[in-house]
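Quick note: the coordinates plus some simple rules give every number you see, no bench work behind them. Source: prediction; values computed, not measured. Cβ atoms are built from the backbone, for glycine too; each structure is taken alone.
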Structure I
Amino acid sequence: MRDFTIQIYRKLLDELLAQGYTFQTFTEYIQKPANRVILLRHDVDDRKLHSLAFARLQHDKGIVGTYYFRMVPQSYDEGVIREIHDMGHEIGYHYEDMDFAGGDPHEAIKLFEKHLDKLRSVVPVSTICMHGSPRSKYDNKDVWRHYRYQDYGVTGEPYFDLDFRKIFYLTDTGRRWDGQAVSVRDKVNVKQDLTFHSTAQIIDTLARGAFPGKAMLNFHPQRWTDDQLLWQREKYTQQVKNLVKYWLIKWRA
């Protein structure tokens, strides 16, 4: 079975359900964390209809997740946002305002407030998550060196408010589950004992009962499709991006 398809994603959800995990949104986890829990996080960077398909599939299985939307046309769509929210999923702001502001934190916080208010005019928003902006020299999290997101009614940001020593973190950045070497910012500074390359390996570990009891799985839904032509294009485009990011990381180091 090809990886990064809706078909194998469905198998992953089914195995998580079979293993008895509870699914919580990020806000629910902050308020009252379950003991054996999966947090499904989705960074809606592009192809927003893919995220809508993810949300519908989860809803059909009684699963909730959290979806972080950017303020760019390929992500932000009020109809999509409302529909995902109405299915019981959480909506958050995928902020990249330091990048928008050219590294000026004082301009960035003005943009952050404006964008957060815009998203909140559509649905309630209580959590945020930075966008990695790999081509930018600015780290969007750096705005919080100067300001507090709590002052804007925000209760959580995964990179600040989750203890990744206690909750396992997996991300499909780089179109692989072990893409740390080609991830500019979507990573955690905690050594984790388990590594996976493919979704099939995750499913196998779940089936053997060897997967951690708490985990956040971060998906970029634009990468996941059953359309063979789009799947091929995404695969080879990502290979080029990974090479560029690898050397960019080396150059910046």
Structure II
Amino acid sequence: MKARQVAEIIESFAPLDTQESWDNAGLCIGSPDAEVKGVMVGFDCTPALIEEAVAAGCNMIVTHHPLIFRGVKKIDPDTFTGAAIVSAIKHDMVIYAAHTNADKAADGVSWLMAGKLGLQDVSPLGEDGLGVVGNLPQPMDSQAFIEMVKNAFALPVVRCSRPLRTPVRRVAMCGGAGGSMIEEAMAAGADAYLCGDISYHNFFTDEGFMLLDVGHYESEIDIVEKLFGLLSEKIHTFAVRKTQNNNNPVYYY
């Protein structure tokens, strides 16, 4: 099986032409005609993940975050990204990412988030569909809702705006950095909005609306299992492996 055929399986779930204009999803290193001997699925294409793939006999890596995201003007092996690029080329590795196209896909990142909270009547959020919005099965006190979110996303702590005085009924969410979609969440009638990377001033919310920063990694990590399952189901001629190195770069103390 060639790399392009592996890509076609992923793109049947998350079409590449749905990615955001600023994104760099798809093949970023290697030839689409490369013969694949094994695939390693992970979250970030780190040097450790590449070494793990090499040790496992895999010559293709599929991640959520693109290894090459913005323009690379210099490949310095002493930098994190440079070391990963050098290692990938040295080992003749094919590197592929399913990023914002996987965010938007049905049963993609944001839909997986909604499933963790058991939301009902889920629909895309905003014109781009990067997020989703849905309803809780039953209204919840905001403190109970916060605890449910912490448990669902395995959070030791959660950054939150002022808790609501009224019950939480409708919830919006967007995996990763979702601060730009706060207005869309409010327009969709959400009482609460979950995403990652919320900046300080966004926490000054209007009455009746609450923000929860559940973390970039924590909001998106389930996509690894989704991609692994998708490829494992379709590929039977070689091994599809899931990395043991999905390490959150953010530490909590």
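Comparing I, II, where is relative contact order in percent (Cα under 8 Å, 6 or more apart) highest?
Comparing I, II, the top value of relative contact order in percent (Cα under 8 Å, 6 or more apart) belongs to I.
Out of I, II, which has the highest value for distance in nm of label points 7 Å out along Cα→Cβ at positions 29 and 53?
Looking at the calculated values, the largest one is I.
Which one of I, II has distance in nm of label points 7 Å out along Cα→Cβ at positions 45 and 165, as calculated from the coordinates, equal to 5.1?
II
Taking mean projected area of the Cα convex hull in nm² from the coordinates of each of I, II, which one would give 13.0?
I
Given a value of -8500 for helix-only ellipticity at 222 nm (-39500 (n - 2.57) for each DSSP H run of 4 or more, over all residues; to 500), calculated from one of I, II, which structure does it belong to?
Value -8500 for helix-only ellipticity at 222 nm (-39500 (n - 2.57) for each DSSP H run of 4 or more, over all residues; to 500) corresponds to II out of I, II.
Output the label of whichever structure in I, II has the greatest value of FRET efficiency 1/(1 + (r/R0)^6) of positions 21 and 133 (r between Cβ atoms, R0 = 35 Å, to 0.05).
The maximum falls on structure II.
Here distance in nm of label points 7 Å out along Cα→Cβ at positions 77 and 93 has been calculated and equals 1.4, so which of I, II was it run on?
The value was obtained from structure II.
Of the structures I, II, report the one carrying the highest value of distance in nm of label points 7 Å out along Cα→Cβ at positions 13 and 205.
Comparing I, II by distance in nm of label points 7 Å out along Cα→Cβ at positions 13 and 205, the maximum is at II.
Given a value of 15.2 for Kirkwood radius over Cα pairs in Å, for residues 5-116 alone, point me to the structure among I, II it was derived from.
Structure I accounts for this read-out.
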